Structure I
Amino acid sequence: MNWGELADRLRESGALSADWEETFRALPRGRFTPTRIYHGGEWIDIETNPARWAELADSDLPLVTQLYEGTEIPSSSSSMPTVVATMLRQLDVAEGMRVLEVGTGTGWTAGLLAHRLGADNVVSIEVDPRLAAEARGRLGALGLRPRVVVGDGMLGDPAGAPFQRVHLTAAVQRLPAALIEQAEPGGVILAPYGTAFCNGALARLTVAEDGKSASGPFVADVAFMWVRDQRPDSGEFEIEDVRYSRSEIDPADVADNTDAGFAIGLRMPGLFRQSVWASYDRFGTGRFEIWDGQSYAHCRLADWQGEHAVSQSGPRNLWDEVTAAREWWQRHDCPDLSRLGLTVTVAGEHRAWLDEPDHVIG
């Protein structure tokens, strides 16, 4: 499949809106893709494997472009085209608008914005100097010269403010006041948002007329790499005085259900989770683990109704709390992401809500 065929599919699916089609077709992702990309556990180099590299560049897949040193954890990537097209549609730009992008990455989204709105109307911030320089080079080679700034995107760009649109390309657990303050009243902030329990969803927040808050619904199911200083950290904890019990719910109903997991995370912020294979367990089963740094719980994925399926330790009975949160989600007709929303104030308050901003669920 070539880029034109992918664009056709995105247009037919509704992900790519008519107002973005010309720009999207004019700037294929491959023009912004580094010569080496990490996929399937190996680096694909354009010089040694040009056919595979080109296939991936034109695919509807996310492409890892950089790893944290000494690990296989991605630190930068090029998002899948469906997600980029969806986010640009949700951004709802118009001629003359100024856009602040947080997270330049390869420069592709900055290029799309500059092509559509004009380079003078786009500011893009990148924390990694090398990535910023490479993106600036790719953009310049195509005659696109938005302002690419090296710095902490969470501080925004006061010199370039105000902006009618703020566009984040990395997930946050906390939206900083600076980004609200640098957006015009009535402006839109589009941010991948998540919790340590579930990453995540795309928040589309509108800045209030007094400029003191931003509020809006979650509009899509997306999962992005975290802003570097907001990566979830499990912290340290000790497991002692373990309490055993059966589970009242199948942990797969939480682990495998994005809507349920995301709602639970909003109700219980700060709760970290992971699924692991516990080879030392006599059942040889996977299990669902959760903790808050002081309390810990796990539930076996198999035989979850067994007498010792659940282990809980610390001051909180975390599995009981997760069970109660999921029951709350069921009582409210299993709301999907579109019924959930977020309000953030410049004072730092984050209020998750169901259906209406006044129905706070945290």
Structure II
Amino acid sequence: MNLPVGLTWPVIGVVAFLVCGLIVISERWHGRLTGDSDLHKPQAMHTRVTPRVGGLAVLAGSLAGLLVLGPSNMTLAWLWPVLFIAALPVFMAGLLEDITKDVGSGKRLVAAFLSAAIAWWLLGGVTRVGWSWADAMLGFWPVSLVFTMVAVGGCTHALNIIDGMNGLAGMIATLMSVSLALVALQVQDVPIFLIATALASATLGFLIWNFPFGRVFLGDGGAYFLGFMLAELAVQLVVRNPGVSPFYALAVLFYPVFETLFSIWRRRFKRGVPVDQPDALHLHQLVFRRLVRITFSRDRRHALPALCNAMASPYLWLLALIGLVPATIWWDDAWLLCFSMAVFAGVYIWLYSRLVSWRRPRWLLLPSLGRSGRHR
């Protein structure tokens, strides 16, 4: 079956949309296994049991699209199967967690490292970071292997950290995919462009069910699959195109990476708790409690909890664009990429410090709250 490339993207989205629809419609039969039923865990922001296997739809949609596109592009025909094979360990670990709720974060991180190692073996890994002394060290394969495993595995795990609001991780992954596609287009790397756009289209098909009302969640399987694919596409874009700065690979993924590093610092050094202990102090959770939830009356909040949840996500979309837009424009300039990441980090820390201390900026409050003057 040969479809024009322009018609393939809607097909990918439709496949993901239909698979999500089947998950929602058949929830009565599988919800006991796939539902996120623990409504009292610290990071829970939903009020009803919801299927958390939406990652199956993203996988199915992107796979369907690439099956159509692959035969017409020889490089794509071998690149995307290798990426999907490498993604299987971490995707399966996440999916098992979604179903059994009994796969610890340590085991999932090991699976992410394994996926990164498979991709390194089959496709190559990080060999340059822009500093001559570091590039010389990365010329030794054991150093390149370990560095690639930590970088790709860490980024894979990081996207799961921000998966806490309706539409948050899904839209962030879509924006990252679009950035990768645009840069790949500029350097004429057609396979990376096609894979990135396929991921974006499949994720948008999932988002129709996820945002704003949260009928299905991305789940660990979906978050790990997207995180791995995005991290590996960023690495391969740099490996295959010497004109792309290595700092672009970090800049395009910087929001979830910085969120993860900040959370480790906050838990270990500020609160003195294990770094893998869940809490309700991520930035998106503070935005929800300090800027969104307080706007609604108690009755309305109980009437539309999913919508209230979803209204926090656009704040984080805009925050992510502070780093993503400059990264997409100046993908070949290491200094500007570093500057854009520094600006993002500064805005993140400023906003976090204001929200955690209840000194929320009035101009960020929703209109109804601004008119009522209810602020502390």
Structure III
Amino acid sequence: MVNKIFLSSPHMSDEGYEMEYVQEAFDTNWIAPLGKNVNEFENEFAINVGIKHAAALSSGTAAIHLALKAIGVEEGDIVFCPTLTFSATANPIIYQSATPVFIDSDEETWNMCPKALDEAFKKYPNVKAVIVVHLYGLSANMDAIMEICEHHNVKVIEDAAESLGSYYKGFHTGTIGDYGVFSFNGNKIITTSGGGMLVSNNEERINKTRFWATQARDQARHYEHSELGYNYRMSNISAGIGRGQLKVLDDRVAKKNYIYNYYKQELGSLEGIEFMPNEEKNKSNYWLSCITLQGKVRPFEIIEALEKENIEARPIWKPMHKQPYFSEYAYVGKNVAEKLFENGVCLPSDTKISDNGLKKIVEIIKGLW
């Protein structure tokens, strides 16, 4: 629908950067997977986030899967995972026939709670990996989390699917742990229509993930396969879109911040409304502007009121340990994530929203008070 205001939708550059790279792929007939755009996107992305190596893949989910495989996660291994996240964070644990244990959030960051993580290690000392999520662009408490994981000699995967352009104490999220994962799905801050990136300073492991992602084809004249492989590589066309999108990342982050600050200024004084955490030491990309409600107005009322005007809003992620598929797995915490889900709303945060659109959204929400 042309007049619909989306939660977060693809936003191509006004300058047409993406088409330059895509056209080059067409002109050279390099349409199939791999090619110059893939190689350059990996290099440019690694430089942008300040890490040594990157592998362009078909999705962020594929990147998490291969990160787990690179760590050596196998059947029966335990992997700690935040409960407040999208299922794509947890699903790859099951792909490896491993066992997830879900960790609660803290109120300070909405992300994995270090105290709950420490408690989980006491209950489950034999852990193979920890996945940390930077939810909605908010960085987790990485100092505390890394200290705990290093004490237990456990590898850390950062799911930065929602936090490209966010910083933790001057470092890009996704570059602090052993592996970082980014997503370029259509709703992310930049997009390749679909796709993801796995990053690490470990060159040997990134090279190995590229090998697995290309059907694990051994070096031979014929098709030789000594390991299980996957069709996980990004296409040259998608990578071309990504190269163009990377040029406007700073603009997209600036607009997301503008949207967040607009909402906070206009809605922050309403009774019972609180905004997502905003720590000065860190810098969020504010991928989605989120609020929690403690008063008479409930999340579904805001969502339905906006929906009637063709405006998209959504609840906060439903915790994984409350999902039917994952309900049998262990959970450690004090139900902070459940409270965030019950009281939270993701407000429209599309970078194409005009000031008039923001004004309309604010007026609708204020009308509920």
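Nothing in this text is a laboratory measurement; each read-out follows from the coordinates by a stated rule. Model, not experiment: these values are computed from the prediction. Cβ atoms are built from the backbone, for glycine too; each structure is taken alone.
Out of I, II, III, choose the structure whose coordinates give helix-only ellipticity at 222 nm (-39500 (n - 2.57) for each DSSP H run of 4 or more, over all residues; to 500) equal to -11500 when calculated. The structure behind it is III.
A value of 19.0 was derived for mean count of other Cβ atoms within 10 Å over residues 132-139; which structure in I, II, III was it taken from? Computing mean count of other Cβ atoms within 10 Å over residues 132-139 on every structure in I, II, III gives 19.0 only for I. Figure out for me which of the structures I, II, III the number 25 belongs to, where relative contact order in percent (Cα under 8 Å, 6 or more apart) was derived from the coordinates. Derived from the structure labelled III.
Tell me which of I, II, III gives 1.46 when you compute Cα Rg over 2.2 N^0.38 Å, for residues 228-331 alone. Structure of origin is III.
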